[in-house]
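Some structures to go through are shown next.
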Structure 1
Amino acid sequence: MNEALTIRIATEADLEPLRALMALAIDRGQAAVLTPGQVVASRAVMGLDTQLIRDGTYFVVEEGGVPVGCGGWSRRATLYGGDHSTDLRDPALLDPAKDAARNRAMYTHPDQVRRGIGRMILDRCEQAARAEGFAAAELMGTAGGVPLYAACGYHPVERADAQVDGVTVPLTRMRKTLTASA
């Protein structure tokens, strides 16, 4: 982990910088693994879910006060999608005794990849979910994110591609058992 990186809970004041970071991560970060049409289509199923910020479960990683990554977890049933993807949203609270927490909306600035930012966010999400009694975490991995999640112990559960205006956006539902210590 780089000592210059800090992580904190995101606030409403972070909304615009986080949206800009996410746009870069989607447009540039996914370009290496998706076709241009898939990148455009992925915008319909990716993005900021402000419920995570209201719930206090969304993190921003900064370097020198500048956001370089973000992501969070949720105790709600929604697995993925932003504010604009209303058909994917389910605000029902999960039961930690039987449900997996949801890791959500993970993005790293494309100029900052391979610095441990994603791992830092996943670590913080897993710690918080474990503290609330969750024994497992699930996420919806994009083509660009699946290698990181697999390296962090997440296993594919199912392929769950999204269809947007006739374009397939590859997605993989992944799960990890959270150990008692971290």
Structure 2
Amino acid sequence: MSNPPASSPAPRLRLARPEDMPTLSALMGRAIAELLPAFLPPEGVRASFEVMGLDTQLIADGTYFVVEAGEAIAGCGGWSRRATLFGGDHSAGRDAALLDPKVDAARVRAMYTHPDHTRKGVGRLILDACEAAARAEGFTRVEMAATMGGVPLYRACGYHEIEPFEAETSTGYRVPLIRMGKGL
């Protein structure tokens, strides 16, 4: 009689730390390169690196989470009280102005799941934490710029489409995104 397979450790949620940044950047690169080809042509995947990536302001603000599975980071994502809707430190059009929770929607930002950990509840765990934290700061709504790869998860978690739009890149490729939102 053989032993049953060892169960995976329960995922643990924690705030991201500055020392996580190299691991997070690598995870984001793998997620873009390996998960977006199901939704975008090769030139779209390449262009996505220009408009996506690590936003260190989220880590500094204490609003960026990681999910650990054992010793590995299985995913990351966060929320923001700042006006920037999407993009990494290198992206154009960033705006660090603080949002007013009475009138503005908090931003869900930079959601990535390691390709080895998709469909395991990592994204839902992060979304729940983001929504709870934004709610605790008085926000009644959240919005995001969803990639085509993220739309199915966000719809399943109660987000609705506000408007599709495109992020233009230096190559001329326009990365399709959808502004999505949810009441808290």
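Any read-out appearing in this document is the output of simple, stated calculations on the displayed coordinates, not a laboratory observation. In this text the structure is predicted, and so the values were computed from the model without any measurement. Cβ atoms are built from the backbone, for glycine too; each structure is taken alone.
When distance in nm of label points 7 Å out along Cα→Cβ at positions 103 and 119 is computed for each of 1, 2, the one that comes out at 1.2 is 1.
A value of 4.5 was derived for distance in nm of label points 7 Å out along Cα→Cβ at positions 63 and 95; which structure in 1, 2 was it taken from? Here the read-out was taken from 1. Which one of 1, 2 has volume of the Cα convex hull per residue in Å³, as calculated from the coordinates, equal to 126? Matching structure: 2. With mean count of other Cβ atoms within 10 Å over residues 55-62 coming out at 21.0, pick the structure among 1, 2 it was computed from. Derived from the structure labelled 1. For which of 1, 2 does mean count of other Cβ atoms within 10 Å over residues 15-22, calculated from the coordinates, equal 13.2? Computed on structure 2. Of structures 1, 2, which gives 20.1 when mean count of other Cβ atoms within 10 Å over residues 39-46 is computed from the coordinates? Among 1, 2, the structure yielding 20.1 for mean count of other Cβ atoms within 10 Å over residues 39-46 is 1.
Can you tell which of 1, 2 yields -0.70, -0.87 when log10 I(q)/I(0) by the Debye sum over Cα atoms at q = 0.17, 0.20 Å⁻¹, for residues 87-142 alone is derived from it? Of the options listed, only 2 reproduces it.
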